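Listed next: structures, encoded as structure tokens.
Quick note: the coordinates plus some simple rules give every number you see, no bench work behind them. Since the structure is predicted, the reported quantities are computational estimates derived from the model, not experimental observations. Cβ atoms are built from the backbone, for glycine too; each structure is taken alone.
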Structure I
Amino acid sequence: MLKELSLRRAAAPVTDRWRHVPVPPRGAVPLGISFRPLQAEALGLNPQAALTALLRYPFELIRIAAYWDRLEPEPGGFAFGEFDAVLDAAERAGKRVIVGLGPVKNFGYPEFFVPGHHLDRPLPEGRLITPQTHPRLLEAGTGFVARLIRRYRDREAIIAWQLEHEAADPLGMEHSWRLAEAFVAAEVAAVRDADPARPVLMNGFLPTSTPVALQQRWRTRDQGDSLAVALRLADIVGADVYPRHAVAAAGPFSVYLDGGETRRGRRRRERLLDQVALAGRRLMIAEGQAEPWEAVTTPPNPAGRVMSSCRPEDLIGNYRAGLDWAAGSRGVMDGYLFWGAEYWLARERDGDPSYLRAFERVLAGR
């Protein structure tokens, strides 16, 4: 466990190491990104311009989120224009689309986008959210999901629906409530009823370090974590893989957890592959770390320096490790989605294009 902990300067000088990291051939694995308009805004970018810039790159897949509170700002008053524009742009660019439906959790901080008019009080901490404790939320959420699918199911570009985000896990230390499997199962049934043809993707955080794995096991001990629930309910299991992240910071130094290449980390990945194969599911890396994860919500962007949790060369290294891992599965991986595309644009804006250049190397396969 001690091997997974390190103390280092959080920010290091920019180098050209990313130019020399070997890029493996991806074979038949489709590559893509997740697009987060809220993260673009947090980084001082115009979300529409950011999306336009990213869609010029020759990746195949893009995951976009239908945030419930933005689509239904008033009771029964839906505003689809913003989401329509994102989907239209992705279609024009020839991308295949995964739509994150939520409704309670969706990707992109703060991961909770229920409109206030559908929830009269905060979800109770330390509790499971079940069909019995929150029937009105479940009814409204499944109604929202069904409405979305009916609106967009004729779009050929959409290849899968993602239901909830890390559904059975709490959000770090921000909240301790979790969705019960029965709650999520009812949502899955609503998705399949509205569109029996497309697969359902459910994702979960794959711990790479022992401290995180132990904490997650304890906090989700009653029904299993999000990956366990996905294995039981979904068609595609999406693994969220973050090999290195900060747990504390003091001045210029940070403490990092990094278990990605330890023996225990490899065992966790191999165990998931075995479980996916046994359950007859498909596998996707739904979030492959490609931006820093420091001890703050928005990743730092220091001039002339890069953050130690994910340097440009780590974008390639994490991808290479992901392909190596998935090569041990019994089928072709459904895709690898890089997490952090908006951050790359912010770095380029501020004079460091190395993250984008590293991504270009991946896409070119050299």
Structure II
Amino acid sequence: MNDAANAAPGASEQPVPRLANVPVPSAVAPSEPADEAAIDGALLLLTGDRELSRTQRTLLRSMLTTLWALSREGTAMGDLKIADAALAEMTEAFRVFAPYRHVRKVTMFGSARTQPADPVYVLAKDFATRMAQAGWMVVTGAGPGIMAAGTEGAGRDHAFGVNIRLPMEADANPFIAQDPKLVEMRYFFTRKLMLIKESDGYAVLPGGFGTQDEAFELLTLIQVGKAEPAPVVLVETDGGTYWHGWRRFVDDEILARGYISTDDLALFSVATTVEQAADEVLGFYRNYHSCRWVGDLLVLRLQIAPSKAEMGELNRRFAGIVASGSIRLAGPFSPERADNDHVDLPRVALRFDRYHFGQLRTLIDALNQCTG
């Protein structure tokens, strides 16, 4: 799915306002220029004669320039430790997930305190089994509770774990422990990055502060375009009150005060059965495949191209999210061809306003109803 949660197609960056008459501390003033020759030498030493694209070399050079700045700015030891550990954790996670990037994945969030006899545990386990049967892999935080239910239901061959080292939950659950698809992490922010970055869909089951943090961050990233459009299903047992109570809070305290718009409610759904939850995730990819920015165009790749009549209806319904021009059928663009990026698929392109991501989700739902 996502190339990166924080690097996915997203809203235009806004300049950070500067406070008037507040001097910039000398500690963050620009450092001395980097030694270009030394950085080029280090890049050559690291990469040797390996075949790398110009973009890869540019990015690696940029990383070395950042290291140069860290070494020259008197960065505190604690800050260096954070940067070192975060980079190491991401590097290991990239390595673990890389062989499976072609397989769709669903991340499951939920309480570590849910017991195996709890109906919510059973529901989570059965959902994971259903997704594995559909050919998906399941990603969890590798701990107990809902995380154990997800890995147990999916089976070891279809499961990933991204474990956080905590004093009260030091070890991964037995269903994923010692598996090569288990990643151990120290920091929540790198863990959440991987739980979101690597998946194509998300199921959130009842939980505590951590689950709420994950759910709201996930919805925020999609709402502002820092994560690619994806299905988010909030799952509880039939007759449960957890997500329905949450939804009342969202409606009465967040939506009613204008902190979100009605369109943002399209970014998630609530399910009370395994089939409802699975249908929400799998149905998102019924026709929609993926998206990519090409210049100022948002390109939506599909399995089936909409008919002329369907295109007319799409333009009528979604004209408000098109900055200029119209939604149109398109072939693969030059950057897509250069990367051999799903060039066999039909696509539609639009100059999306980079703001109405809730309506973009509704557009994808409409594309999933197209029959060509």
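In table form, for the structure just shown:
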{"quantity": "Structure (I, II) behind the derived value 23 of relative contact order in percent (Cα under 8 Å, 6 or more apart)", "calculated": "I"}
{"quantity": "Distance in nm of label points 7 Å out along Cα→Cβ at positions 59 and 75 derived as 1.9 - corresponding label from I, II", "calculated": "II"}
{"quantity": "Test item: mean count of other Cβ atoms within 10 Å over residues 251-258 calculated as 10.8, pick one of I, II", "calculated": "II"}
{"quantity": "Identity of the structure behind 19.6, 56 (criterion: Rg and Dmax of the Cα atoms in Å, calculated), options I, II", "calculated": "I"}
